[in-house]
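What follows is calculated from the coordinates using simple rules that are stated; it is not laboratory data. Since this is a predicted model, take the numbers as computed values, not measurements.
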Structure 1
Amino acid sequence: MMKKALIGKKIGMTQFTKDDGTVVPATVCELGPCVIVQKKTVETDGYSALKLGYQDVKESRITKPIREDLKKKNLPMKKIFREVQVFDDALEVGSTVDCSIFEENQLVQVTGISKGKGFAGVIKRYGFSGGRKSHGSHFHRAPGSVGACAYPSEVWKGKKLPGHHGTKKTTVKNLKIVKVLHDKNIVLISGAVPGRKDSLITVRGQV
């Protein structure tokens, strides 16, 4: 069974009341509709995949190669493109996919760009414990020793140091769909998904 997938955007967070009265935090996501702009096969491309197009855009807002390719296929102009697994062999170029491919209580994984948090130290960025808070201590939130003297006489690549925190591709797994509003292309996903409001996300069903 292949993982069904769809491109969308994060709208914000709300609360959802289950049938038994329990209230769970939920993220409101707008998923689709997406258009199949290319279907890759093992024979022609070396692997099989579906290329989804999302979000309408003016012709002048996209590059000429993409614009001409969409025109040649008689497809609407799209701004965002993502490749996903082939989850339905019946889908061809020009087919439209919407949130109806997902079901309530289905487990999904959501990929997005995490919130940017600016320049951060090692305690906030990596969870370092820091030094003692007691009187007389001069070591509190510093990273500590970062290199050696004689050998290797340098800071090794990959050393955890202060720097830009966030704004990374992040995937959160085992999230559950609690409600699907087909007429509005809205899906409520239990829990928090990565990214700020109106940020792009890709939702994939888990097998």
Structure 2
Amino acid sequence: MGVAIRRAGAGDREVVVGVLDKVFRNDPVSSWVFPDPEHRLRKHASLMGAFADQVLADGYVDMTEDGKAVALWMSIPATTDAPEDTQAHADDDPAAFREAVDPANERVEQIARILGEGHPTGPAHEYLLLIAVDAQLQGQSRGTELISAVLERCDRDGLAAYLEASSERSRGLYERLGFVFTGRTIDLPDGPHMWPMWREPRAATV
């Protein structure tokens, strides 16, 4: 790999949130959660901070040494269709998530609930919640290298991986890394589509 990658710690929180806020502020999903641009400017960082806090506590964040690219991962245990297993998203209490981010905004709770309910049940897997690369460095394979570092471990350990693509462009990137669209989009009410994608571990080649 050509980029140095390290595991982020609590001291990296502001850098992680800063990259997420900058990259996703005008993303279709963020624009749906915060349709008013001025309100989004004030509150979007809080949403990204809530995701980052959850993953720093319960998952792991990989970042490039220069702090310009970050990937937020959760290790999801094997689940079934039982009610206690159906909420596999990073945040397992959508109402509390809304209260922490933007209490008056119902869509904050909706996005947490919709993604949680849409998360597949089945074998243990690594969940790529968010990945962000500074716009000035996009096209330099930073994101690919961040993801590949985890996928190589998944292949060694026989683990699947899962994510939700928020655009056709990102869907194409993930397909090149071995992810496959599960066949049914996640449709936000009066909003954009997301493409849930699953990747089976690849057998080691001799």
Structure 3
Amino acid sequence: MNSPEQNQQNVDDTAAPEVYISNRLLTIPNILCMIRLLGSFVLIPIAWQNRNEVFLWLFLFLYMTDWVDGKLAILLNQRSVFGARLDSWADAALYAALVFSIVTMYGATLRAELGWIVVAIATYLISTAAGFCKYRRWPSYHTRAAKTSWFFTGVAVVSLFSDWSLWPLRVAAVAVALTNFEAVMITVISPAWQTDVTSIYHAWRDKRASG
């Protein structure tokens, strides 16, 4: 007879089958994710020193690793469950470092925009909490909406640092909130934890296909 721990492991294994190719931890996509994760912590002291130009260039470098790692994982057949999780952790770290840093450097400018920032953060926390409550795991959906909102976030950062306009920040906040709302709906629809869900439509289609 299996122990409760073994039974739970069996449930986890059947609920979230690993359909990925690579089982190696040290891959090029994972290295890029680690660079983004560790680099996010470097952004904070740079922000404290108000070194805006250095911060912007480092952020853009880390930002671009997020675009590259997923494509390399596919091209090099190095996708993995661990890589998907690591990518989500690195993204969360970069988002957190970005919010902390821009508030530190542009607090006065962003005071009137605080509501937009709070909505983006709150919806992210809700979507993450929903994943933990249902699956006891960090959601790693990597939807198209997430990629789009991340693009808007990059534009907003460049716009803020160049003193162009705050409108891209508002657009990015709305995009992030909608992305997080979709993530919550995917969590509600999906019976089992999974990664790389393109959209809520694909989650609904997969559920129907599974019966």
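Taking Rg/Rh (Cα atoms, Kirkwood Rh) from the coordinates of each of 1, 2, 3, which one would give 0.94? Derived from the structure labelled 2.
In this comparison of 1, 2, 3, the computed figure -2000 for helix-only ellipticity at 222 nm (-39500 (n - 2.57) for each DSSP H run of 4 or more, over all residues; to 500) is attributed to 1.
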